[in-house]
Every structure is written in structure tokens, then in C-alpha cells.
Structure 1
Amino acid sequence: MNTNKSGISKARLKRIDSIMEHYVTNTRFPGIVTLLYRNDELVHHSAYGLLGSDPKIPMPLDSIFRIFSMTKPVICTALMMLYEQGKCQLFDPVSWKME
């Protein structure tokens, strides 16, 4: 199988590039940065397109984005991480404190 150390298929990772390029080409987004970690290993990090504020500057890998209304997804991700670690159960009361 054609995979890297983290067990992710290199062929499937290449699909990310084509999909993101499609989004940029069809002007859905002026620029995109993707980052994927698995098992504490950086597996994919790419930038596509241009900065929206100046069309002549390529999108840098270390771009900073303003993200709105992300409270629920961030809290849900944190909760699922705690659940995977066995530190809480899905039906624990909200008022329950971890020690």
C-alpha cells in the first residue's frame, strides 16, 4: 500500500490538492490553507490561491484567518477529545466538575 508513516494513503492526500485548486479556480474562495495532522505527525500542509486583500500575493502557509461562529464546533471537538480519553461520558451533567 502506498502510505506514509502515519498510515494515510498518499494518493488520497493528492485528492486534497485537486479539490482545493478546484475551489480556488472556480472563485469559490480566493485562497485556502490546509493542514492535516494524524498521530502527532504533520501529514499535509498546503496553500492555494491568492490573498483576498491583494490579488498579486500568493496565499502563505502561515496565513491568519478570521473565523466566525466557531464556538459550537470547537466545544464539540474538545468534548469528544475528553470522551475519547475517558474523562467524561456523553450523558454527564453539565454542572459536573472534573478533578
Structure 2
Amino acid sequence: MLPSIRELALETKCSVITIRRVYQDLESEGLVRTKQGTGTFVADVEGDRLGKYQLEIAHEAFKQALERVKHAGLSGSQIRAMFEQAFQEVFGKEDMK
């Protein structure tokens, strides 16, 4: 069970409208279920669907990061070098293949 909209708004110091919108978005994506009078619960998501969703989230995160560094004026080769360095820091040299 997730916190109520009002509880989460107070805890995170966000507006009730913002939290309601997030809950609605999560429900429309099938990640949570709201039961009237009972609350909002994390949905039982199939493995394939969860994997697809995680890939979409990762893709969007990479895209946003690339847009930010491009906007900062870095060239494609600079961005690629930064990515390779960060990748190596996280995964080590053995996974650079």
C-alpha cells in the first residue's frame, strides 16, 4: 500500500495536485491500482512488462542526460568519452567489450 495523496504531499512538501497527477500517471501505466475507500497499491506487474518499462525509463534517462550535456556545448566525441569513462567507473574494464 502506498501513502495517501495527502500524506505523501505533506511528507515530500509537494502539492496535492502534483501527487494526484503522479498517482494517476502510474495507474494509467498499470503500475499501481487504486481501490476506492481502501487506498493505492503497487500493481502485480508481469516480468516482461516490467522489463520493458525499465528499459523505457533507462532510455529516457540516457536521452535526457545527452540533451543536457549537448545543450552545455559539449561535442559528440566529448560526450562519448565522458560516457565511456563513467561506464568504466561503474562496470570496470572487463565490460567495455
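Read the figures in this text as sums done on the coordinates, not as results from a lab. These figures come from a predicted structure and were not determined experimentally. Cβ atoms are built from the backbone, for glycine too; each structure is taken alone.
Quick check on the output: 4.5 is distance in nm of label points 7 Å out along Cα→Cβ at positions 13 and 77, derived from one of 1, 2. Which one produced it? Write down the numbers at each step before the final one.
Details: 1: 2.0; 2: 4.5.
It was calculated from structure 2.
Assuming 12, 29, 31, 19, 9, 0 is P(r) over Cα pairs in 10 Å bins from 0, in percent as calculated from a single structure, say which of 1, 2 it is. Present the calculation step by step, with values, prior to reporting the outcome.
On the way: 1: 12, 29, 31, 19, 9, 0; 2: 13, 27, 26, 23, 10, 1.
Comparing all candidates, it corresponds to 1.
From 1, 2, which structure was helix-only ellipticity at 222 nm (-39500 (n - 2.57) for each DSSP H run of 4 or more, over all residues; to 500) = -10000 calculated on? Write down the numbers at each step before the final one.
Details: 1: -10000; 2: -21000.
Here the read-out was taken from 1.
To which of 1, 2 does the computed value 0.75 (FRET efficiency 1/(1 + (r/R0)^6) of positions 45 and 69 (r between Cβ atoms, R0 = 30 Å, to 0.05)) belong? Intermediate values should be presented prior to the final figure.
Values: 1: 0.75; 2: 0.40.
It must be structure 1, since only it matches.
If distance in nm of label points 7 Å out along Cα→Cβ at positions 61 and 85 is calculated from each of 1, 2, which structure is the one that comes out at 2.8?
Values: 1: 2.8; 2: 2.1.
That value comes from structure 1.
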